[in-house]
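Just so it is clear, none of the values below were taken in a lab; they were calculated from the coordinates. All values reported here derive from a predicted model rather than from experimental measurement. Cβ atoms are built from the backbone, for glycine too; each structure is taken alone.
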Structure I
Amino acid sequence: MNLIDTHFHLDFYRDHKYWYDYINQNRQYTLCVTNTPGVYYSCKRIYSETKYLKFALGFNPKSIVSEKFDKRLFNHLIGEAKYIGEVGLDFTGNLKERREEQLQCFDYICSSINENQVLSVHSKNAEKAVCDILKKHKVKKTILHWYSGNLETLKELIEYGYYFSINTSMLQSIKGQKILKSIPQNRLLIESDGPFTKVNNQKYNPSKLQEVYSQIGAFLESPEINKLVWQNFKDLITQGKN
C-alpha cells in the first residue's frame, strides 16, 4: 500500500522542489495544505498537481493576524479545488481577540463548499465551535487535523462521521495518547504536519513518513497501519457515491 500524508506544508520547505520530486518519485500520496488563497494560487502556478500530490485551498485561522481573508480570490479558486485546508478556528493566545472574525470566515468557507470537497480542519481551543459550524452546514467529508480538544466533543465529532489525522507529536503527551486511543481505528488517518513536527527528534521531511506510520502503528498495536489508513482514506473520499 502506498503511504498517504493527509496534512503537509510543502511551501514551508526551502528545498520544496526537492521534496515535490521526492514525493512523486516515491509515490507518497500527499495533501499539501495552504494557509491562504494566495499561497494556494502560487503553489498551483509553480507546480503541477500529480497523481500523488494535491494542493488544498486554505485559510489558516492563524493567518488572520497578518492578513485579511481574501474572499474574492477564494471564490475564484474554490470551483477548481477538490481539497479545502487548512481552515478552521483557533482561540489560543492573541487569536482570541479575532474570535468573531474567525467565526465569520470559517462559517463562510463551510457555506461555500460542495459535497464532494474534502476539508482539513484546524481546531485549537475551538473544537465545539468548529463542530457546530460543520454540522450547521452539513459538511460531511472532514478531517480534523491534530485534534487536541476534550473527549466529549471528540465523541460528538466521531458520531457525526468525521475522520482524524494524527501525527507523532501526539504521542508525546498523555492527553494526546488518550485522544489517539479514543478514536475508532476506522476513522484514523496519518499526517506529518511537516515541517511542524519531529520524528526521532529531527524535523520532519517526507523521507520520514514510513517512520511516522511505524511509530503510530506500534502505539496503536496495529501492524497493518498502512493498509488501515489506505482503506480509511478511500472510504472518506468515496462517501456518498453509489
Structure II
Amino acid sequence: MIEIENLTKRFGAVQALQGVSFGVSAGRIVGFLGPNGAGKSTCLRILTGLVRADAGSATIDGRPYGELEVPGRSVGVLLGTESFHPGRTGRECLRLAALTQGLPAARVDEVLDEVGLGRAEASRRVGEYSLGMRQRLGVAQALLGDPSALVLDEPTNGLDPQGQRWLSTLLHERAERGCAVLLSSHQLHDVARLAHRVVMIGGGRVLQDVAVAEVADLEELYFGLTEGIDRGRVQLGGVR
C-alpha cells in the first residue's frame, strides 16, 4: 500500500535521507521512530509530494502522491495543524476540505463525531483550540475522504491520556478495516503502544525494521541503535 524505496535527500551540506526503504501493508500500523532531526518528516513530506527526492521513490497504492486523482480519498495526511486558519471554526475548515474533495457536507459531521469534537467545539474558532483539539481536527480532516491509507506526523502531540487512548482505538479500528497506517514519532512509548511494526531511523538511515511483538525489549533495542549516532541526546520517552 505504502512503499518507500531507496529515498535519498540532501539539503545543502546536510544529508537528510540515505537510501531509506520500507513499506506499510494494508491493515497494519507502522511506527516511524527516531529522534528529532533523524529524517522522519523529510521522508513523509516526500511521500506526500511536498518535497522532491534526489533519488528513490515513494508511492501510495503504486502511484506517487502527485498522480493520485483525488489524493484525500486515497491517503489521509496529518503533517501538522498550522495550516488551519485560526479565524475559521473547526467545522468551516472541514467543510472547505470536503469541497475540494467533492465530498458531501454530511461527511463533515461524521468525522467530527469520529474524533470526538462536539457541536460546541466544532463551532469555535481554531485559534481558540488547545493543541489536543487541533490534533483531533487534523485527524478529522485526514479521515474525510475515508482513505485506504493514513500518514500521520507526531499525531499524539498535545493529547492527554484520554486522547491518546482515543487515538489508539481509532487507528486500530481503521487498521482492522484494511487501512495502512504510517505514523511518525520521537516518543518510544507512543510507537510501542500503537504500532504493529517499528521502523527505526537515525542519521537519515533505517537502523531497524522489526515487529513489535518480536522484540523482548524495544527500549533497549532503540537506545542501543541510536546511541552511537546521537550519543547523549536520546532518553526515555523522547529527546532532551
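Tell me which of I, II gives 1.3 when you compute distance in nm of label points 7 Å out along Cα→Cβ at positions 63 and 95.
Among I, II, the structure yielding 1.3 for distance in nm of label points 7 Å out along Cα→Cβ at positions 63 and 95 is I.
One of I, II was used to compute Rg and Dmax of the Cα atoms in Å, and the result was 17.6, 51. Which label is that? The read-out was computed on structure II. Quick check on the output: 1.8 is distance in nm of label points 7 Å out along Cα→Cβ at positions 55 and 143, derived from one of I, II. Which one produced it? The value was obtained from structure I.
For mean count of other Cβ atoms within 10 Å over residues 159-166, which of I, II scores largest?
Looking at the calculated values, the largest one is I.
When distance in nm of label points 7 Å out along Cα→Cβ at positions 127 and 151 is computed for each of I, II, which one produces 3.1? Computed on structure II. Taking FRET efficiency 1/(1 + (r/R0)^6) of positions 119 and 199 (r between Cβ atoms, R0 = 30 Å, to 0.05) as the measure, the highest value among I, II is held by I. Computing relative contact order in percent (Cα under 8 Å, 6 or more apart) across structures I, II gives 18 for structure I.
Looking at mean count of other Cβ atoms within 10 Å over residues 15-22 over structures I, II, structure II comes out largest.
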